[in-house]
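Below you'll find a set of structures to go through.
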Structure 1
Amino acid sequence: MHLPPGAQLLGREWLGFDETGEIALIRFQAQPSFTNRHGTIQGGFLAAMLDSAIGIAALAALTADLTVVTQNLDTRFLKPAGVGPITARARVVERTDRAIIVQADLVDTKGITVADATARLRILRKKTDPEGT
């Protein structure tokens, strides 16, 4: 599968689900170019990682004819994040026919949660291409 440019920039890698089958695991690669003046990962990149992981977890819970768009992303920055791998753990906490709520956290290589977020996403039916291209 071809990754969108934003996912490529973040070094997104789908790891699968945890042993419960309910928590999606997605790894990102925080680059030196993502750092702020303090040498830690700038919050906007962490928010982008959370948004990406939340979207992937939501899509994993839906049928192939549906997609999602983020309506809101409530993000908390808990600890400084360093350059290197950061793993997202995302799970669906609520779903209706029109919306899905997903919670995710970002964990560094030491097991420290550096940020978390809860998002509400709108569920949409994918548009079909009448020409089949």
Structure 2
Amino acid sequence: MVQQVTSGIKISVVTNFEGTFYKNYKIHFAFGYNVTIENQSKDTVQLNNRRWTILDALNTVETVSGEGVIGLKPVLKHGESHTYSSGCLLTSPFGAMKGYYSMVNFTTTKKFNVAIPTFKLSAPFAIN
């Protein structure tokens, strides 16, 4: 598990390898990840957007951005958390992801970014 706190918002990520499959005559490695967003600040906040950078061992970089997470824009009061699961496909057995969530503080109405710590993706059979 990797964790990081930015502006009182704690992000925790746990990853897992889901398996391999062929798509368009290429092997793909499927990874899942669970993210917990915990509001440790004294204010109420809302997650509005996300931006991910996905890297693989073949130096392929993909950027993904959009509204909310899995179709939701969670509002978190002090002490509340939101957990969701998602995944990605790589064309190599190793990679990493990092990014940030764009949030708004309901008390101050200020927008701010919360770092998603870099987490590694690795197929267990490929680990030495």
Structure 3
Amino acid sequence: MGEAVRQVLPANAVAPSLVRRHFRGWLAALGWPPADTDDLLLAVSEAVSNAADHAYPPHRPGDVVVEAECVPGANGSRRVVVTVLDEGAWRPPPAWHENRRRGVPLMRACTESVDIWGSPSGTRVRMVSKPVPV
């Protein structure tokens, strides 16, 4: 339906804004509706932020990979499937986490589905957008 995209970014504080800019252009080229674009960009940005904040220990650089493709859906619809990958290790949540731990619920609210797989060798987040008309 559309060319898949892949972006490799350093897992740092700038990564979410870079991925938003890149994916906004890609979604615009697909003719993705603006409100649905905003929801999907928020979900992807949050997944990238989580990798930047939690995947790697302080002062140990790492990458976050974002891949996406537009796929046909049922009844003349289409969806975007986004995968966010890192090679970090799961770390315990910070002791002080007020105003934290809202990222996954936010991703779930902005997409049709979110699946998260974590292991000692990295984390994979797969999100499927809400359907939009072709």
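What to note about this one:
- Which entry (1, 2, 3) yields the derived value 15.8, 52 for Rg and Dmax of the Cα atoms in Å: 2
- Given 0 for helix-only ellipticity at 222 nm (-39500 (n - 2.57) for each DSSP H run of 4 or more, over all residues; to 500), calculated: source structure among 1, 2, 3: 2
Values in this text are rule-based calculations from the coordinates and carry no lab data. Please read all numbers here as calculations on a predicted model, not as lab measurements.
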